[in-house]
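Below you'll find the structures, each written out as structure tokens.
Values in this text are rule-based calculations from the coordinates and carry no lab data. Source: prediction; values computed, not measured. Cβ atoms are built from the backbone, for glycine too; each structure is taken alone.
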Structure I
Amino acid sequence: MIRNEAEVRAQKVAELRAIGIEPYPSESYQRTHTTEQVRDRFSQPENTLQDGETDPQALPINLCGRITSFRSSGSICFIDLTDTTGKLQLKIEKKLVQGEPPYLNFKQIQKLLDLGDFIGVQGIGCRTNRGELSLQVEKLQVISKATIPFPDSYYGVGDPEICRRNREMDMAGNPTSLPRYMMRSRIIQSIRTYLNNSDFYEIETPVLQAIYGGAAARPFTTHHNALDVDLFLRIAPELFLKRAICGGFERVYELGRVFRNEGIDSTHNPEFTTIEVYQAYADYFQIMGVIENVVLYAIDQVLGGKTEIEYQGQIINLAPQYDHSAKYPSLTGNHWQVKTMVEAVRDQTGLDFDNLDLGDAIAKVEQLGINLSKLETQSLGYVLYAVFDKLVESTLIQPTFIIDFPVEISPLAKAHRSKKGFVERFELFINGTEYANGFSELNDPQEQRLRFEEQIAQRAAGDDEAHPMDEDFIQALSLGMPNCAGWGMGVDRLVMLLTNTQSIRDAIMFPTMRPH
């Protein structure tokens with residue numbers, strides 16, 4: 001009877017137990033080195049080994065990790081042992097390996113071990129006759145027996161669907177996957193480190209909210225049985241963070257998950273990670289400098305300060321290299337490119353919205369082949385944004401701040417200090433994709449109420465992502481909020497950029513997937 005590999009591996013579990021070896025021992029394994037530390041040790045001039053030589057100091061080394069390659073020939077076999085720092089070859093000779101339980105003898109190693117098994121080994125450093133740095137194994141024990149087939153060591157896991165549904169298999173079998181998620185963790189750590197060192201307080205806001213807000217998005221709805229009320233998973237932490245500013249905090253941030261009931265594509269996942277930052281007594285120019293510093297600090301930590309990167313074949317220079325101080329005195333020093341939305345549209349299409357009325361704008365935009373919806377034809381601001389969204393955004397490859405947005409699409413931003421119909425808002429674009437959104441925060445409670453009422457009217461006109469009324473937030477503003485600026489950034493998109501990952505579903509370790 002032919003058995004499948006899972007059955008064969010299950011039988012090996014039984015055989016290990018039959019000879020007195022527990023394949024899932026409870027005891028911890030005390031390793032002395034990682035594979036990287038072994039390579040570092042024998043790269044030092046005083047510890048250099050010649051081909052065929054064993055460490056003359058006979059320093060005992062304990063390693064543990066996963067078997068990712070297994071080659072056997074007669075009285076010798078070679079195993080590639082992989083841990084989070086890399087891999088190292090194990091050289092196992094029948095005459096040298098000790099085999100009393102809990103250790104395996106040579107025959108048991110050959111018969112009962114498989115790719116994917118976790119093992120612990122003790123031995124001394126050596127270099128094979130072919131020059132490969134290795135560990136000459138004296139003792140080997142099983143730490144955990146893998147009971148399903150392990151990905152091929154050469155081809156890995158090629159099906160993206162399998163990789164996303166079974167990320168553990170992807171990380172175990174594909175050499176670029178685990179380092180990507182390790183870098184993600186370091187990016188998140190670096191964001192927190194920079195903000196903590198800059199006197200920002202990390203606070204936590206509700207994930208379940210009676211009124212969703214802080215962004216233009218459709219929420220997920222759930223029901224609380226004890227209270228017998230419908231609640232929403234937050235689409236943004238913004239309003240609660242600003243309520244903290246009203247209460248007396250001056251610098252706050254939150255890094256965590258938000259949920260938006262939207263489609264799934266290469267840059268959108270319904271559940272994703274954001275960072276939102278708010279600073280009292282600042283305006284949108286000052287807070288733009290904070291987001292630059294956060295991104296550049298992350299680059300320094302994970303890429304060693306390298307500011308020119310390749311993303312999906314496109315060279316992107318993340319070094320600040322534009323002096324905007326003549327036009328914007330608040331922006332001292334070098335920064336990324338800054339353009340108003342009107343300037344960006346004029347540069348790309350030739351349409352100057354500073355000199356167009358609504359009728360002319362609609363006619364000229366339709367000549368460009370854009371079919372405007374009923375909502376988009378309501379005002380000049382909506383038309384401007386429609387042109388930017390459809391024709392300009394995708395052309396912004398190098399880091400660019402687009403500033404001064406129409407008030408119609410910015411219900412939480414402060415009115416522009418000198419441009420009627422606009423607000424002091426910016427969005428950061430890299431490689432044609434939005435990475436961050438920020439503005440000088442609206443702190444006039446009466447104006448905020450009017451903005452919310454306008455959003456309610458937009459919802460009635462068909463905009464199902466319009467912002468709802470939030471009386472609690474208006475009350476907080478009525479208590480008083482100092483002038484304040486804030487920004488939010490999609491952390492997953494930053495991970496994509498710095499790891500050269502095409503899809504957000506591969507920047508998120510466990511993305512949202514349709515159930516089988």
Structure II
Amino acid sequence: MNTTTAVWGDEIGIEEVRGIPFRTYTDRPRNIGSLLAYADRWAERPHIAQGEKAVTFEGLRNAVASKATELAATGLGRGDRVLLLGWNSPEWITNFWACAAVGAVPVLANAWWGKAELAHSIALLDLKLVLADARGAANLPAGTTAGRWECDTAAGPPPHPVLVDGEQDDEDAPAVIVFTSGTSGRPKGVVLSHRSLLAGLHMLLHITRRLPQQVDESTGDAGLHTGPMFHIGGVQTLLRAITVGDTLVMPVGKFDPEEALRLVEEWGIARWSAVPTMVSRVLEHPDVHHRDLTSLRSITAGGAPVHAEFLAQLRTGLPGVEPRVATGYGLTENGGQATAASGRDTTERPGSSGRPLPCVEVKILEGSDHEDGEILVRSPTQMIGYFGVDETPIDGEGWLHTGDLGRVDDAGYLWITGRAKDMIIRGGENIAPAAVEEALAGIPGVVESAVFGVPHPDLGEEVMAAVVVEDGVTAERLREELRPRVASFAVPSRWRLQHEPLPTNHAGKIDKKALAAQARADLTVQAGEPT
């Protein structure tokens with residue numbers, strides 16, 4: 001196969017995109033659909049495993065060709081938007097690649113959304129088609145027509161395989177839409193181009209010496225994938241796995257540390273990308289020392305802050321992984337990753353987020369009200385924009401204003417020191433307090449509210465709501481009213497109900513900082529810890 005040469009260079013130049021100068025590889029792939037050709041290279045190697053289901057690379061290629069033919073017959077084509085609503089499965093992956101094969105744009109719905117969030121997103125997107133699994137289909141708005149979710153992953157080659165739409169020459173055309181929680185209002189659809197996704201993949205393969213021409217047919221790892229495919233990390237994993245021949249092993253249903261341990265042992269898992277919460281649950285499981293986990297040599301922790309205490313726990317529980325614990329920094333608007341810290345960096349500079357990837361520029365915006373400045377990022381991986389929204393955090397010079405606070409040391413390492421934006425990170429999921437407050441405001445009997453994060457030993461943060469209510473309103477009623485309005489993980493787990501108004505600051509706004517500080521102090525006292 002000839003796709004392994006010429007288009008994955010390591011030379012970097014400057015190229016203008018929409019008038020903005022970006023660092024970019026001179027020789028590079030241009031369309032994510034072209035990556036499907038790598039499936040032929042790995043042939044009968046297992047590519048997807050979940051429960052009793054196992055799909056080889058050849059099986060995936062055949063299933064994608066069959067499904068793409070089915071989609072094309074409905075009139076689906078280049079640029080059409082297709083909502084994918086479902087949980088991790090071989091069908092989710094097949095549908096994603098089938099959309100890419102015909103040039104359509106997969107729109108990755110969050111399967112945790114409530115009915116209101118789902119209805120809003122569908123109304124916004126002007127979709128050509130909806131593909132939903134059984135659970136997702138039950139939450140679709142009345143009157144929504146959905147296509148067939150099922151894919152025949154056991155079928156042989158179709159009689160007339162559809163040609164992958166890899167000839168598309170506009171690498172800046174939309175390739176995927178991934179939703180993220182903005183700091184206010186409803187989830188926003190981040191539009192990422194083919195350039196965005198492939199530049200991110202190219203950089204990671206470059207720094208790990210895994211460019212296609214650097215690997216052969218005997219390479220390829222088994223990786224445990226426990227995060228949602230509808231996150232940007234899931235998309236990155238899919239692109240990498242098909243390019244380098246990795247096997248994706250996925251749990252069945254919700255994350256279970258006992259199942260994770262069994263899968264590591266059974267499949268000889270070498271790589272695991274997970275939020276710290278999942279890793280901590282595995283390390284605390286009573287079977288962790290009775291399983292053969294010697295194959296596991298790399299854990300990438302992301303989606304939530306990684307603290308020194310977590311790294312110490314990891315090194316004690318899985319000492320063989322110590323040299324390859326990796327962290328980084330990024331956000332969906334930047335295509336997922338901007339900096340990377342090697343295992344050595346993690347050991348020598350605990351708490352650092354590493355240095356910028358080869359095509360990424362990072363600078364600190366000084367002069368804010370905070371001790372450290374806001375982190376700005378410029379990279380070919382960044383989004384085109386938010387779908388259907390004019391506002392953008394990208395300025396006229398191409399710098400993405402992240403809303404995070406930090407500093408860059410003399411050696412070029414980035415240190416995250418805080419968040420300027422109002423956001424809660426619960427077990428790797430971003431939650432916009434303003435969206436929860438907006439939903440609470442629509443519930444009869446709620447006068448005003450403030451939503452904020454408080455520390456949680458397992459999830460990192462949990463959601464707390466301080467709510468002024470009328471007589472008779474209970475926390476249980478508020479939970480029930482919220483469930484169809486916001487994602488399940490955004491429903492507060494801690495409540496403070498009161499009749500007197502919430503405190504305000506000098507500007508007359510609710511003093512959320514004071515409320516959060518008092519709540520954290522109260523929780524510390526309840527836990528019996530010194531204040």
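Quick notes
- Origin of the derived value 32.6 (mean projected area of the Cα convex hull in nm²; candidates I, II): I
- Structure with the greatest value (metric mean projected area of the Cα convex hull in nm², for residues 201-344 alone, set I, II): I
- Among candidates I, II, the computation of distance in nm of label points 7 Å out along Cα→Cβ at positions 465 and 481 that gave 2.1 used structure I.
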